[in-house]
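Read the figures in this text as sums done on the coordinates, not as results from a lab. Bear in mind the structure is a predicted one, so any value in this text is a computation, not a measurement. Cβ atoms are built from the backbone, for glycine too; each structure is taken alone.
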Structure 1
Amino acid sequence: MSAPRSVVITGASRGLGLASAAHLYRAGWTVVAAMRSVDSGLTRLYEVTGADPSDPRLVGVRLDLTDPESISAAASDIATTVGAPYGLVHNAGITAAGMVEETSIALWENMFATNLFGAVALTRALLPSMRAAGRGRIVLVSSESGVRGMPATAPYSSVKAALERWGESMAGEIGPFGIGVSVLITGTYDTDSITDAGTTDCRVLDGPYARHHRTMDRRGRAAMRYAARSPELFAAGLAKALNSAKPFDRRAVGPDARMLMVAGRVLPPSAMHHMIRMMMGIPRFGAMRSGAADGDAP
């Protein structure tokens, strides 16, 4: 009987990462849950899965993606625990809300350090063993914000778009060694990353973008109530991606993400701009110039 396949999941202590780790563990995978707080994260995983703490198919590894020493130590622990992992899922990341004028350069730097540079560093550390094994799959968790730049989330949109371009480039490099790449475009899921507690809030609510914030906040919260899906549905989509035989695969996970991807293929950029502007209630072009009437969004 062959040994179960192993998968490393970053950000496995909560949200989509937690749901994915639990789903794959139940499906028979050996799951390496990489996270900043291993003790509390593993406790949640044991509770969700019902796993025995002595089960070798569920292990925790400490990982801080902004710390090169932590990344190196995590890669060493992974090699000791499972050797060359079959799957590497880059799920960890941070989110932020605020207009470009409101978001500091320090926030941008932290966003890219956590969501992109750390993922690249961990991949570089694990790729030699995966190449030697001649099989595996790297999954990059992107979002609708990576498909289209969204107002009030420019740092997040930018880093997710960069993540996708990295994945496309890397797929051409490592495909000949038997390693595939999947990019997952996530829709709206019920996790703390879409709540006030899970997002760094840089908004200036009494500044020049106050009207934007009021309207976008009201419409955004209403959309979350109706559109947010269970993280377990994402986990099922991730499992399918890990089983893909394509050298490169970019797929939507969720109906809203699927609709956005279709719209992006059939509509010109100007139409997409106006569609998103109207959905978010942002005033029309020029409506808020000095001295101009504060016109309605349409």
Structure 2
Amino acid sequence: MQLRSDKHTLRLGLPKGSLQESTIRLFGKAGYQITISGRSYMPSINDPEIECLMFRAQEIARYVERGVLDCGLTGKDWIMENDADVLEVADLVYSKATAQAYRWVLAVPESSNIRSVKDLEGKRIATELVNATRRYLESHGVTAEVEYSWGATEIKAPQLVDAIVEGTETGSSLRAHNLRVVDTIVESTTKLIVNRQAWEDDWKRDKVEVLSMLLKGAREAEAKVGLKMNVPRACLDEVIRNLPALHTPTISSQADCDWVAVEVIIDEEVVRDMIPRLRKAGAQGIIEYPLNKVIY
């Protein structure tokens, strides 16, 4: 793998695997078009000052710490697992399929008599998150055997181990394997992290800060939409009372002095119920539109 040594090149690590699609989609909304060709681990990006490399999320924190990468995106869980000394610049709160934290849970078969972490004394646990699990057990004063799981972790209890520690977004896979959650040991969100030496470089810091701002803006926009509408001045107060806006609504005069244009940014989840109320309050010509970025 040949890396450029140009001082004005930011080496960015992107997660390959479960986070890959959602990450590329988020970058696209932020204005960065990433193209992956075949089995290449060096995607192209429409910014000549950024060089992308793809690694498993499990490895990125380690490579950022070493300086192989200037910055990268990975989960808080893998930063902890690698005990990586990196700077966390942004919390982007997205995972494979949802916009919520990814949980690593201690789970046992439904028929197990294990009800709390204390019941794991002398037991065997399978997980990919070995170091974090050992620290969790130590914090509770429990001694148990923790073995690395190379996959298919859900099927290993009770035939091979007494319990597992597995990552989940919705819990559906655990339920499908008749597993019961005993405790959550780590909650993880996606982080934009940076190498400490790279952060001391003014150019690289500025580049990372711009990247962080745009990614956070794109992530914030995913849950919001814009609304535009025409409102008779006589109805304006009533319409505004029905608008839980991000900030005070923007109100613009129209050629007809009896009418104004109103524009707001709101949470998408409330739009369905709000539009009928706005229409009843007197708003007309209501337009809903998607957003790419919301920058505070």
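Check the numbers for mean count of other Cβ atoms within 10 Å over residues 28-35 across 1, 2 and tell me which is largest. Going through 1, 2 one by one, mean count of other Cβ atoms within 10 Å over residues 28-35 peaks for structure 1.
Source structure of the calculated read-out (helix-only ellipticity at 222 nm (-39500 (n - 2.57) for each DSSP H run of 4 or more, over all residues; to 500), -15000) within 1, 2: 1. Can you spot which of 1, 2 the value 17 was calculated from, given it is percent of Cα pairs over 37 Å apart? Attributed to the structure labelled 1. For which of 1, 2 does log10 I(q)/I(0) by the Debye sum over Cα atoms at q = 0.12, 0.23, 0.24, 0.29 Å⁻¹, for residues 220-283 alone, calculated from the coordinates, equal -0.45, -1.06, -1.09, -1.21? Label of the originating structure: 1. Distance in nm of label points 7 Å out along Cα→Cβ at positions 60 and 92 was computed and gave 0.6; which structure, 1, 2, did it come from? Label of the originating structure: 2.
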